[in-house]
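See the structures that follow.
Every number in this text was worked out from the coordinates using simple rules, so none of it is lab data. None of the values given here were measured: they were computed from a predicted structure. Cβ atoms are built from the backbone, for glycine too; each structure is taken alone.
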Structure P
């Protein structure tokens, strides 16, 4: 049996967190007879998912102390401190684990500098697979580390072709190392099973038409730009509100902006809901205003739930998924009136919503757990 280890010490439930879970589950679900799947629990960050992993043939391996709950996670500098602390505390335990368990493959999703350094200085037969998401800041240290460690890396996977091409142009890795591996976003069978529950419990208390957006309330998601552009739209269109779902450090700032623009009765910060899929289905459209995504879990979930996607033309994914406007509407982020004009196009009489929704939903299928399993299984077997 082929032994596979996942390394992804996530501080928050961001895209990488979901990608790690679903990648491990896809193999545990569809290829459990060929592979032993293990997720490394560095400091207790995966403790809440222990039962989920156990129920799906995935082992959770503890290598450190359970100090995750004490780590600061919000804010740029706080999170950087936490990652440095995790790196220092996990270095020796990870070396011991690799020596003892001798996995066939080591899949690194996050904090890649730790396995890079270990694999560079120690000779393991284990094959290292690196996942790159989003176009990373190419600091001197990162570029240097990638260059000297490139021969130690078996494969480098990317969730979008656009990102793969960008990294290919840098000539750090050999072309044979680079693979397009769509993130495993959609568990279609599970989605169908839960659909009835969502419908039963969904309540639209506003009883009005609405756009929705969702994500962590952080600078990356650029909700302030969305609210400002919606203000112009709302002055001309009184029948559509804006619902924003998510939690995060910018909640107070966004609330202040809503009050300042007198949008208290038109824009609502909804917090967290487990019924987001039903809101997607009931919405007029889903709006993504992010500064960067890869390609963005939420737009794929929205498209699969039959919501038309209006997205910023940010790097590494949304435009590729939306076929550069054929399967949705794209706008240029932080450009005055760009999103406003996109919303005006959406409500125009001659706008063809149906064909764009159809194309986007068709594109969702490449992001299923089964498709992901088929590709990554071939990487392991070949």
Structure Q
């Protein structure tokens, strides 16, 4: 069971591949059911803070590798259904081999299903693509893992992540210069847009400096940003072949949603936390969760303090710190609250931040937090000044 639980993403993707093309209301039901499965699982299943030893780590990596072809199949199914919906080699292959009728799915899908299918694909790329891509992108000396990481991240047009996150965010977390650290009271929608732009900018700076040290310009054939864009262009072109121009636009929309969801996760993981520049990154500089469904689906990135303390640790090696700052709910719940109920998100997190200021922050951090509280626009935080 300790190995099998990490294959839940594989089972979910297989279920989506077979269920979503079944016909009217299936995509809508799947999105709602999937969301409730995680949220209610986090609420009712006992939290898991155990640390286990694994002898066969290949079987822990395997589901992350499997995610890539399954996501590509699911994405192409979706762009076909929402795109031109005319018989082609891809639809005939799925029908003849797997009895998946994309023509029927395309003819029966309604507006509600279309909205939820796009949202579902964006969510699944984020959870089953970006999160494993994040895990594997830290293994910078393992060529195959980096290969898989880059292609998983290509699904969300996010080649910058493997560069800026590893060499920028982990160095600058908790500082105002870090695009992935949200200020107290910061608008979630503006944060997402700002983070996307600044992470691209910072990734280009990091890559340009790397090439300069090697005596190359940014036009060098091994520029990781250019290669990353090319990977995403390949998938975009494939979506055009399968779903036509409309299908290609659908894929680009799903990619943007996946990227935006990543930034929302970043928003929740470090929201309002402060670090003095030059100080070592400590467990207090990340929000954590031991909610079981979030931990399993997200490959223990929920143990975020441990991840930032030693970024080279594999996901099964991360520790659950009992004394680290904790989120009030599981990851998907926090994500939905931040997007759809930002006022309530700020309210519940204000209580957490007051506790952080009093029980976690250093003296210098408390001085900075007073300034941040004053500028937050949140009454309960302003009252602490």
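I have -1.19 for log10 I(q)/I(0) by the Debye sum over Cα atoms at q = 0.26 Å⁻¹, for residues 83-178 alone, calculated from one of the structures P, Q. Which structure is it? This figure was derived from Q.
When distance in nm of label points 7 Å out along Cα→Cβ at positions 27 and 371 is computed for each of P, Q, the one that comes out at 2.1 is P. Which one of P, Q has FRET efficiency 1/(1 + (r/R0)^6) of positions 107 and 307 (r between Cβ atoms, R0 = 41 Å, to 0.05), as calculated from the coordinates, equal to 0.35? This value belongs to structure Q.
I have 1.6 for distance in nm of label points 7 Å out along Cα→Cβ at positions 139 and 315, calculated from one of the structures P, Q. Which structure is it? Each step should come with its number before you reach the end.
Values: P: 1.6; Q: 1.1.
Only structure P yields this read-out.
Give the label, chosen from P, Q, of the structure having the highest value of distance in nm of label points 7 Å out along Cα→Cβ at positions 227 and 347. Write out the running numbers ahead of the final one.
On the way: P: 2.0; Q: 5.0.
Once distance in nm of label points 7 Å out along Cα→Cβ at positions 227 and 347 is tallied for P, Q, the winner is Q.
Quick check: 42, 17, 10 is what I get for semi-axes √(5λ) of the Cα gyration tensor in Å, for residues 147-218 alone, calculated from one of P, Q. Which structure matches? Answer for the origin of the read-out: P. FRET efficiency 1/(1 + (r/R0)^6) of positions 155 and 171 (r between Cβ atoms, R0 = 30 Å, to 0.05) was computed and gave 0.95; which structure, P, Q, did it come from? Structure of origin is P. Upon calculation of helix-only ellipticity at 222 nm (-39500 (n - 2.57) for each DSSP H run of 4 or more, over all residues; to 500) from the atomic coordinates, which of the structures P, Q produces -20000? Corresponding structure: Q.
On relative contact order in percent (Cα under 8 Å, 6 or more apart), which of the structures labelled P, Q is highest? Don't jump to the answer; show the numbers that get you there.
Working: P: 15; Q: 21.
With respect to relative contact order in percent (Cα under 8 Å, 6 or more apart), the highest-scoring structure among P, Q is Q.
Between P, Q, which one scores greatest on distance in nm of label points 7 Å out along Cα→Cβ at positions 19 and 123?
On the way: P: 3.3; Q: 1.0.
Top value of distance in nm of label points 7 Å out along Cα→Cβ at positions 19 and 123, among P, Q, belongs to structure P.
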